[in-house]
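Okay, got some structures for you below.
Just so it is clear, none of the values below were taken in a lab; they were calculated from the coordinates. All values derive from a computational prediction rather than experimental measurement. Cβ atoms are built from the backbone, for glycine too; each structure is taken alone.
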Structure P
Amino acid sequence: MTATPTKQEYRLQNLSCASCAAKFEKNVKAIPEVQDAQVNFGASKIMVIGNIDVDQLEEAGAFDGIKVSQSTVRTIEKSTPFYRKTENILAGISLLFIVLGYVFGAMRSETEPLTIGMFIIAILVGGIGIFKTGFRNLARFEFDMKTLMTIAVIGAAIIGEWEEAAVVVFLFAVSEALEAYSMDKARHSIRQLMDIAPPTATIKRAHGEHFHEMELPTEEIEIGDILIVKPGQKIAMDGIVVSGLSAVNQAAITGESIPVSKTIDDEVFAGTLNEEGALEVRVTKRVEDTTISKIIHLVEEAQAEKAPSQQFVDRFAKYYTPAIMIVALLVAVIPPLFIGDWQHWIYQGLAVLVVGCPCALVVSTPVAIVTAIGNAARQGVLIKGGIHLEQLGHIEAIAFDKTGTLTKGQPAVTDIFTSQNMSKDYVLQLVAAVEKQSQHPLAKAILQALHDENLTELIPTDFQSVTGKGAYATVDGQIIYVGSLKWIATLTTVDEMIKEQVEKLQQQGKTVVAAVSNNQFIGMIGIADQLRQESKEVLNKLNGLKVKHKVMLTGDAKPTAQAIATSLNMTDVRASLLPAEKLMAIKDLRAQYGAVAMVGDGVNDAPALASADVGIAMGGAGTDAALETADIALMGDDLTKLPYTIGLSRKTLRIIKENIIFALALKLVALLLVIPGWLTLWIAIFADMGATLLVVFNSLRLIKTKKW
């Protein structure tokens, strides 16, 4: 009976280049037991559907010395130092023999057997990896950059250009080493994420009637265990504080370095730093389900997803290499048929092969995408794929949910008005005493205002709630009624001046709670959702980024929404919208402006987020829904990350375009040198290596992007 194919993930070491990754994937797919396979070059991983073992995978990757291991939460690719890598050591030995060849050539003759022998040794030592792959590819009629190099070096040796063949081998090895180094640098951001959470933790676990402390690997810690976190230690698991008070630096998750106060019942995340007091934390998630683990998994998935520009480059490179081989053959054969000098034109054809290597073109997009996504993750922004990164760069309009996005989503007391010579503090105390027993959403704002003013809580008795209207209770010897003005007006006379003041507050988007004592109006409290301090600055930055249109979509009433919009200088406000109507609004915006992004909380706005070209969720660190629903999640509740993310995406698009132009332009210039017959192997390899270096270092500029 045939076993059911399983889906497994493996980590890879020594995956040196993008074309090697593509070839490894092709080899794995060719294994009979494999149904499907996908290599994630950026994360150095492969996903395989099929019943195979590590040995079979390593055999498929033998051409590049690829090592395979089971993927686990704590398995991290160990980076071998540059100077200890076998291929780099061989390149160094090759350089030594090239230098000896030049020395003997200068002392004796370039045609001296000893001189030629030095260059031959340099070719064999430095090119052993190239030739192994190149000959294997030739036998299978597969053509990649190592195939081109193998043909070029052998051809140069046949026509007696030993010196140049040796130099080409060495410089190609240097080019490959630099490409591997650049990808290692780009992957470093993911390794940093994996190192954030400690591998072990001290826990307190019940044994009978007693608790025992023990240090365990995080994989063995169970939900319900109590973590003991001392000052200066990192928190190892997600959980809820059950004892202690401290300030926790959550920069690893949210990108915000200002410590956040944590006390009993507050949520904490694995990988965050406990800066002050001791904490005891009840574990709520297994290590593989922590927020940081999900971020790592989603970032690696994002790096595996090919952006549109990368898909284009891959399709182009598929036809580019065979085309270059045909051009090289024509250059080597056609001119000498008419003007003779076969050796010169064969040499020119070999140079065309070298200059035609697609190295720079192949890495032009993935290095930039991997670097940008890794940078964003370190800044507290989770981008779930290169396609979303590129789409964000084309955004023409952004729709914002109001509550929790442009505002804090936390109502607060803004105004207190009194009559009958009562002080504002006393009115607040009376209203708060009634609201203390209420389940109304605005009660929390009133009680918070009482605490902010350090006022004494009064004790209510005989509390009664009146559904849809308000509540009343006996406080300080008085019967206090608290509720809407419409209800209060049925209990006492409300003069026109008070009604005008209420209308004015409502026009400002505020909710009014009125109060009556012994049938006399005593005051009212204005409550409103608080505008984020950074909202106006963010909208101004979006103007600077040439985002054409900003619109507010909200389920709130028109006056409330308009008041917020006016304070932000937003002209397009669409209020009283149901979720389905928000979805239609996004479709209208797409028809009018083209690419549209939606910024919301990832829960109530799920349909609109899904409909937008790019869905962006706020506060992803606290909600699994935001991580799952959105294309991009701002892990901290920080709107300032929005212009940074848009700026990063546009810079990435610009760099990818520059990379493709650099790669093709340098090669085109070198190929044009064929016309006067000036192209040499030296120029060819420098054009190829120069293009690769330009592309790599241009992409690595994205590492430094932090603000916008």
Structure Q
Amino acid sequence: MADKIVELTVDGMTCNNCAASLNRFLERKGLEDVYVNFQTREVRYRQGAAGITLDEVKKGIHKLGYSVVEDTGEAPAQWWTLERKLMISAVFTLPLLLHHLAMMVGLPLHWLDNYWLQLLICLPPFAIGFLHFGRSGLSSLKGGVPNMDVLIFVGSTAAFIYSLIGVLLQEADYIFFETSATIITLVLMGNWLEKRAVHQTTTAIGELARLQVEKAWKVTPSGTLVSLNRDEVQLGDILQVNEGDKVPLDGVIVEGAASIDESMLTGESLPVEKKAGSRVIGASVIVSGNLRMKVTAAGRDTVLSQMIELVKTAQQDKPAIQRLADKISAIFVPVVLGISLFTLLIAYFGFGLPFQQALMNAIAVLVISCPCAMGLATPTAVMVGVGRLAKNGILVKGGQTLETFSNIRNAVFDKTGTLTTGQFAVKNIIYHQGQEARTNALIYRLEQHSSHPIARSLAKAMETRLNGVNIVLEQVEERRGLGVFASDAEGNQFGIGSRRLLDQAAENEEGHLFLTENGRLLATIEIVDELKPEARGAIDFLRQKGITPILLSGDRRAKTEEVAALLGISQVYAEQLPEQKLAVVDRLAKDAPTAMIGDGINDAPALAKATIGVSLSNASQVAIQSAQIVLLNGKLDYLKRALSISEHTVLTIRQNLFWAFAYNIVAIPVAAMGFLNPMWGALFMAFSDVIVIGNSIRLKYKKIS
């Protein structure tokens, strides 16, 4: 139960600061991996070692002024929305604000000179603000995590109460109803603008979810077609997919051929030709042709579902750059309250200002300060950056990954299937003992059990050379860095793999793979591979960025150095076993941030050990699980995109944080010195969040080379 993930839907959060307060409350209770999103109302945490129960969490959330929505299958009614609060408040605030502005230019609205009428007009927006900000602010104080609503509540209430005293005393200098109403209305407007803007940063998950297919056509044993909902489809079902349709789920083609558009998932613009035996991805589109497919993954196991989950998880992850902002946000409200009180006392007792002027300065300090901008600086940029990467067929497993990846200094590449195509061809087979048909069958059966690109290509090539020979193998085992080993019913021992299999083969530099039976060499298989056309461009790009490209391979030194020379890579490690690869990557990562780019089972330990592991889409499942970045279309061009978008995301975060800190550092002293009245302060505060979010949204559309 310690690793149990709990997901809740929470109502009542109106801005990012509400989410931050709830986040701090849950973390103080010992819960781990806490994520709170006020826009989606989503709260997620891992139980960890905390002794708190779910009921206690719900009670704590309720004490903070929020409510947990129970899963009834229906969305809760939302009549008293933020939009309605803003609309009603604005209608009553407008005449008070116009009266104030008219007095400033010498054209007062005399019908509003009556103080009791001003009080009556101010009551609706004040009541809305009292309930909206007061409930949240007071609850946050009780929970020990004061939020920004405390500042707004104190400021607007102080102006209202002071004005109420003025009405009772009939003193014009005491009347500031327009200040109270305007603060509430402008902050509500800021919350509304923030809500709309943040929505623009969270569209990636929705866009991916909309790709899912709701219906599928199942082929029954009798050959008829039956329409099923996506959730009703089972593993192993045969589905019919026609031209123009979306592929419902992941699977393998069993009949037919088609040209398939996978751009919405991989970012690859050109359709891919598929035939019987080819893998198809759910949500891809049949451009031409018809096919029947066998379902191999459904529900949460499909590529699309995993993409959605990875994007959601990545958007929840906080980069290290956010930690300072979080620490400051946690103490921001008490500090601002202290500055406000200090401003009031110094202005009144120290400088002898009239009390109403000192009070207005103190209120201005409260309403102009904005911890929300600091809280929004990182998550909004991460959401947009992760979403843009996902639309380009690049998945990252955390916001921290973006920051780390943008700082890498070494890029370590596997050779086979990473820098080369991995589509190997058999150049020649030397049959040392004759028995060609039996030898071909042994090669085919052994290589069927390996995930290595050479093994897959070799098995495919041997499939056409079996000549009806069938060999049954037992106790098949793949040994990393060596090859595949097995036995038959008669006790014969077979092995296929690197030249380390036989000492006598070690001098044969032309041989790529060797097949043995009971230690005797049966065949030498010569394999050819080609460089990926985009490999040179990717290496040159990294070098221009000041990143050192390194080639790390288990292949022969001569072959590895030949590839390195073609790509201009000077640092080469050849003939490395998995544990040796691990040691090389570990040493490099200790010296400087290092990315490992590879695929296949041999790369999994190195991918996990590197500062950042990058896996290609055609990689084995274990390699994908070991990597922090996955290139879905397997092209190295997208490594450049991943690095560029990561760098721009981190740049956007820094710009946002600079604005958030600079705004508060400048605005609070200006307000304290009396250069801004509270209404202007509320206006500036309302738009400070929008500027941060707008800069993050700009990342969504800006041109990145």
Checklist outcome for this item: Across P, Q, mean count of other Cβ atoms within 10 Å over residues 389-396 reaches its greatest value in structure Q
Next on the checklist: Using distance in nm of label points 7 Å out along Cα→Cβ at positions 493 and 693 for the comparison, can you identify which of P, Q gives the largest number?
Outcome noted: P
Item to check | Comparison of P, Q - label where distance in nm of label points 7 Å out along Cα→Cβ at positions 13 and 613 is highest | outcome: P
Checklist entry - Quick one: distance in nm of label points 7 Å out along Cα→Cβ at positions 101 and 397 came out at 6.4 when computed from one of P, Q, so which one is it? => result P
